[in-house]
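Engineer: The data blocks that follow each hold one structure.
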Structure I
Amino acid sequence: MATVVDFDRWLATAINGLPGRSPAFDTLVLALAGNHLVKGGIVMSFVWAAWFCRCAPREVVLRRKKIVATLAAAAVALFVSAVVQHLVPMRPRPVHDPTLFLRAPVGLPSDVMTNWSSFPSDHATLFFSLATGLLFVSRPLGLAACTYVTFVIALPRVYVGWHYPSDVVAGAAIGVLLVWFAQSAAVRDRLATPVLAWARRHPQTFHAAFFVLSYQVATLMEDSRSLANVALRLLRGAAA
């Protein structure tokens, strides 16, 4: 009986018939897969567009509550994804699995993400959670975000061999489920009420902080995680 792993391996091998055929196309896909502006920058622009919607005051408040709940859930989802990566056995990226004999896209460095487990996809976790939250805010905007995340963020990472399909599905499931939970009225109001009070009373500091948060979300918290790793090393050094 075929398993998910078997299906993953079969699909990764089937897709691998495409890389290497067109250097120009491989270059384009690698640019999409690795560029923070194209990935998180565009998705967060959807979030900002939803935040500044031209709606009735009550609708504006409700939309902003949903956005705050979405961002909180996305942060939790990214943490859960990281925990799962550390708890489950190491899964090499498809392109680095010697048993698959995959051909790397033209221009892909051979040492990219060699020591990172591919399951689940943190990109899928974060960006599908944001796209799902936008569905609660605005159906057209959410559908546009879901389409963008699927074709511009998720599929290129499968194409270049950084993820199996199940990595993307599992990451998306984590994000979608947590955002869905956060959008219940009780959870949403508890999360959003103090944040919106801050926004009303101190719009300058709030939007400055919102900008910094947006930058970190757009880059998958790379700078924050880097600083956290430095702090951990310093603490371990001090304790030694």
Structure II
Amino acid sequence: MPTNDCEFDLLANSYRETVNGAISFSGEDLDYFASGRVTWLKKILASEPNIHRVMDFGCGVGLGTPHLLRFPGIESLIGVDVSEKSVEHARVNYGSAHVRFASFTEYEPAAQIDLVFCCSVFHHIPLDSRAAAVKYMYDSLRPGGWLAFWEHNPWNPGVLYSMHYSPIDQDAIRVKPHRARRMLRAGELSVLRTDYLFVFPRFLKMFRGLEPLLSKWPVGAQYLVLCRKD
């Protein structure tokens, strides 16, 4: 499980501003990237009709919730996080009859989730705790369920710049794509594909139509490893 709970408790009140400050050089804010991730995943899973129950693993203060709720057919969303202060913020701002938030200790995996969405979480997890975090996600998924594992691309210069100056990422241990795939396979998940997104900053947005053509090249700011529980 992630362990930097005290750090993220302290940042709960200013998380959006902190992240937006760290990525400001891109010309975009965190909603641009959150929306882009969900849009990409919706296209990939367009032929999968059985995504009704979604988990946001490492949900923080819940900023991804409005974007995840765009999945067609979604009936419930559970966000889990190590930071209890962050979970409290998420409950106040995004909780509803169909959306709830819990700490990792409060939620017991029960093989019921159709899609686990995990974004930019594992670089905060110590190396010796990562296998347990993968198991938590695996145990949460139903057979045939999907894992969308997103991380920062450590080969992207913009990512290196952002993480170097971001107060959130000072203790980060970056996750290289090949190591992510190895880790997920070791957790008994089937790795289906790896995609790279967010190649062009805002001042080069006229070229963003090319990004799908570049998605197999390790140039984008973030990457997706899409997995399935057999």
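We did not get these values from a lab; they are worked out from the coordinates using the rules stated. Because the structure is a prediction, the values reported are computed rather than measured. Cβ atoms are built from the backbone, for glycine too; each structure is taken alone.
Engineer: Tell me which structure, out of I, II, gives 1, 7, 15, 20, 22, 19, 12, 5, 1, 0 once P(r) over Cα pairs in 5 Å bins from 0, in percent is calculated.
Structural biologist: Traced to structure II.
Engineer: To continue, here is another question. Of the structures I, II, report the one carrying the highest value of relative contact order in percent (Cα under 8 Å, 6 or more apart).
Structural biologist: I
Engineer: A value of 4.8 was derived for distance in nm of label points 7 Å out along Cα→Cβ at positions 10 and 210; which structure in I, II was it taken from?
Structural biologist: Only structure I yields this read-out.
Engineer: For distance in nm of label points 7 Å out along Cα→Cβ at positions 50 and 82, which of I, II scores largest?
Structural biologist: Result for distance in nm of label points 7 Å out along Cα→Cβ at positions 50 and 82 over I, II: largest is II.
Engineer: A value of 1.2 was derived for distance in nm of label points 7 Å out along Cα→Cβ at positions 42 and 130; which structure in I, II was it taken from?
Structural biologist: I
Engineer: With helix-only ellipticity at 222 nm (-39500 (n - 2.57) for each DSSP H run of 4 or more, over all residues; to 500) coming out at -9500, pick the structure among I, II it was computed from.
Structural biologist: The read-out comes from structure II.
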